[in-house]
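Bear in mind that the values in this text are calculations on the coordinates, not laboratory data. For clarity, every value in this text was computed on a predicted model and none was experimentally measured. Cβ atoms are built from the backbone, for glycine too; each structure is taken alone.
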Structure P
Amino acid sequence: MTTSPLKSAARELYGFRDDVSGMTMRFYTPAQGFGHWTTYADGARASYQRYRVEQALTLPAVTDESEAPVFAITSDDSGKVWAGWYVNGPLRSMRDAYAPREFASEPVSASLVSDWIEAALPEGVIELKGAWVDPASEHKSALADLTSRAFLHAMRVLGVRYAYCSAAEHAASRWFNSGAEELPGIIPARYPDDRYRTTMLTWDGATAIERATDEQRRLFENECRTATGTEVPGAR
């Protein structure tokens with residue numbers, strides 16, 4: 001658990017309250033809320049160190065003038081931050097992607113990952129990185145669900161069709177609930193070390209909302225109305 005400074009001074013890019021946890025997710029860039037970025041990054045480092053996977057955490061170098069990356073923090077009403085993540089992208093080329101390197105131990109998978117990203121580039125694609133949820137939160141399950149559907153929000157905010165992340169196999173079902181699909185043919189990689197089997201999950205903005213569970217779809221649509229005052233195209 002960390003406390004984010006500049007609670008009222010920073011300008012959020014997008015935000016909404018989660019009906020399940022009662023917490024609020026807000027999107028920023030470092031230029032909009034550098035103090036929030038610092039809080040997010042501190043929480044990410046602590047979380048990855050807790051599970052001894054800090055080698056898997058790559059944080060971009062930013063300043064208080066950086067317009068990227070877009071990132072999100074989830075905080076309670078006191079300003080304490082309990083979860084966060086950032087977006088790598090929209091990707092301009094394959095060189096910007098982290099995932100192919102994460103599957104280096106499985107060359108077939110690395111090739112499949114690269115091919116999928118390359119095909120997605122023309123219609124816009126983002127990579128979710130550095131996601132964490134503080135296990136001390138009494139709402140940690142709800143926060144994990146919120147983080148999994150954050151991809152749907154990020155795709156809409158950034159105007160891209162596709163999104164993806166690498167994820168441990170044991171956690172994949174939670175991402176499936178938000179409309180993710182496992183990349184066909186993928187062989188899980190031993191990443192970041194032999195304790196984990198990591199797979200690749202993808203979202204297609206044209207189909208992900210319909211693939212999501214009824215609960216995740218309902219929450220997402222309500223959150224979009226709160227954040228933008230508009231309906232989700234194709235919403236029931």
Structure Q
Amino acid sequence: MTPNAFALSAALPREARRFWWLAAVAGAAYTFSLRGAPYADQAVAKALLCALLLFAALYHRAPGERPWLCAALIFSGAGDVLLAIPTLAQGFVLGLAAFLLAHAAYFALFWRLRRPWSQAPRWHRVAIVVVWVAAAISYAMYWPGMAALKAPVACYVIVLAMMATAALLADLPGEWAAVGALLFTVSDALIGTTRFVGAVPAQEYAIWVFYALAQLLLSAGIMALRAPRARGGAQDEERAGGA
């Protein structure tokens with residue numbers, strides 16, 4: 001791991017750090033296991049990342065955010081399992097629904113932490129525009145191959161872009177959550193491309209690596225300890241983890 005990774009984990013509540021590192025190890029191990037995929041219990045191995053991050057999330061210091069973070073990780077883990085069972089007839093649609101709910105939970109969490117557009121860093125504002133343009137282009141690319149999934153995929157793409165927008169507007173320390181949200185959009189775009197357009201070289205590895213990094217960065221960015229706000233107030237105290 002790089003020094004930045006150690007700095008990232010050091011910003012977490014002490015009780016959460018061990019689970020965050022275990023999740024990082026589980027994510028890396030699953031990456032290497034893809035050489036032998038599909039294999040027995042692959043769904044369980046895939047779900048370990050979010051399961052361990054869920055244990056870390058239980059120690060998040062802001063009680064108003066904790067349920068949303070836990071919900072996002074639970075739905076993400078469910079989506080991981082559903083997409084890892086090739087024999088499940090409706091696995092893709094059910095996985096899509098689970099991840100839509102995960103993105104909705106992340107959106108709800110980030111939206112309560114939003115700052116005015118003018119106060120967001122310039123690159124965040126540029127990234128928001130890029131996210132929505134990329135979402136429209138991706139949906140247009142998927143269109144010929146979606147058949148009956150046009151409406152569900154449209155809903156998913158919109159909610160995903162909303163989640164990324166909220167993450168980029170959220171007033172959080174560091175850039176971890178913002179980068180994590182963008183990596184999530186890349187991972188999902190690759191899934192859509194392989195499903196509706198055509199194969200991408202090393203697609204299984206690329207999709208998973210971007211996704212695992214996204215979940216690790218999102219969780220760490222949300223759980224990172226925050227200094228109390230100067231203006232005070234109940235909301236600021238909660239956001240600082242002082243509640």
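Remarks
- Which of P, Q leads on relative contact order in percent (Cα under 8 Å, 6 or more apart), largest value: Q
- Each of structures P, Q was scored by distance in nm of label points 7 Å out along Cα→Cβ at positions 45 and 213; the highest score is held by P.
- Answer label among P, Q for the case where helix-only ellipticity at 222 nm (-39500 (n - 2.57) for each DSSP H run of 4 or more, over all residues; to 500), calculated from the coordinates, equals -24500: Q
- Ranking P, Q by distance in nm of label points 7 Å out along Cα→Cβ at positions 149 and 205, the structure that comes out highest: Q
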